[in-house]
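Every read-out reported here was derived from the displayed coordinates using simple, explicitly stated rules and does not represent laboratory data. From a predicted model like this one, the values you see are computed outputs, not experimental measurements. Cβ atoms are built from the backbone, for glycine too; each structure is taken alone.
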Structure I
Amino acid sequence: MSDAGHWTFLTNHAHVLLCLARDPSVRLRDVAIEVGITERATQRIVADLAEGGYISRTRVGRRNRYELHPDLHLRHPLEHQKTIGKLLDLLDRPVHDEPGSRL
C-alpha cells in the first residue's frame, strides 16, 4: 500500500515554526492540532528550535510567549543561504500576492 498521498514538502519543524510565527502566544496543544502531531512531538520540536537558537521562550503568567529569530539561516546546505524569516515570509504571503497569480 502506497503512502503517496500522505507526504508534504515541509517538515513538522517548519509547520511548528510557522504556527509560532503566526501567533507567538499560541498553546502547544493548539499547535499540535494544527500540525497534526502529538503534543509531546510538538514539545520536542519547540525544544529543538530553542536549542538551535531559532526561537526564545518567555514565561508570561501560566503561558509561554515565543520570539522567533528570523535572521538565522536554514540548516540544510541546499538552503543555507536563506533565512527562516525569508521562508516564513514566503509561506505566510497571501496567494493573491504571488507573482502571476490570477486571484
Structure II
Amino acid sequence: MLGKRGSWEAVAGFLALGLLIAALAFLYLWQGTVLARLRAEEARLLLAIQELQGEKLFWEHKLREAYSPETLSERARALGMAPFDLSRIRYLELRDGTGG
C-alpha cells in the first residue's frame, strides 16, 4: 500500500511540475505577443508622427508663402491699394485748439 501511495504522490508531483512549466510557457508566449503588439503600435505611431511632421512642414511653407511680402503686395495691387506717399496727407487745422 505504501508503494501505491508513493507512486500517486510522484504522479501528483509530476503533474504539478508539468502544470507549472505549462503556466510559465504560457506566460512567456503571452508576454511575447504583447511585446509584438506594442512594437507594432509603436511603429504605427511613429509613422503617424512622420506623416504629421510632413503635413506641418507643408502648412508652414504655405503660410510663409501666403504672408510673404511679394504675395501681400500682389494682393494689395489687386485691391487697388498703393504704397503710402506723403502727398496723401491732409492736415486739419483747428482754430482755438478745442476742436471747435
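Assorted remarks:
- Comparison of I, II by mean count of other Cβ atoms within 10 Å over residues 63-70 - largest value held by: I
- Origin of the derived value 14.1 (mean count of other Cβ atoms within 10 Å over residues 23-30; candidates I, II): I
- helix-only ellipticity at 222 nm (-39500 (n - 2.57) for each DSSP H run of 4 or more, over all residues; to 500) from the coordinates reads -12000; which among I, II: I
- Label whose coordinates, when Rg and Dmax of the Cα atoms in Å is calculated, return 15.0, 48 (choices I, II): I
- Identity of the structure behind 0.2 (criterion: distance in nm of label points 7 Å out along Cα→Cβ at positions 31 and 55, calculated), options I, II: I
- Each of structures I, II was scored by distance in nm of label points 7 Å out along Cα→Cβ at positions 15 and 47; the highest score is held by II.
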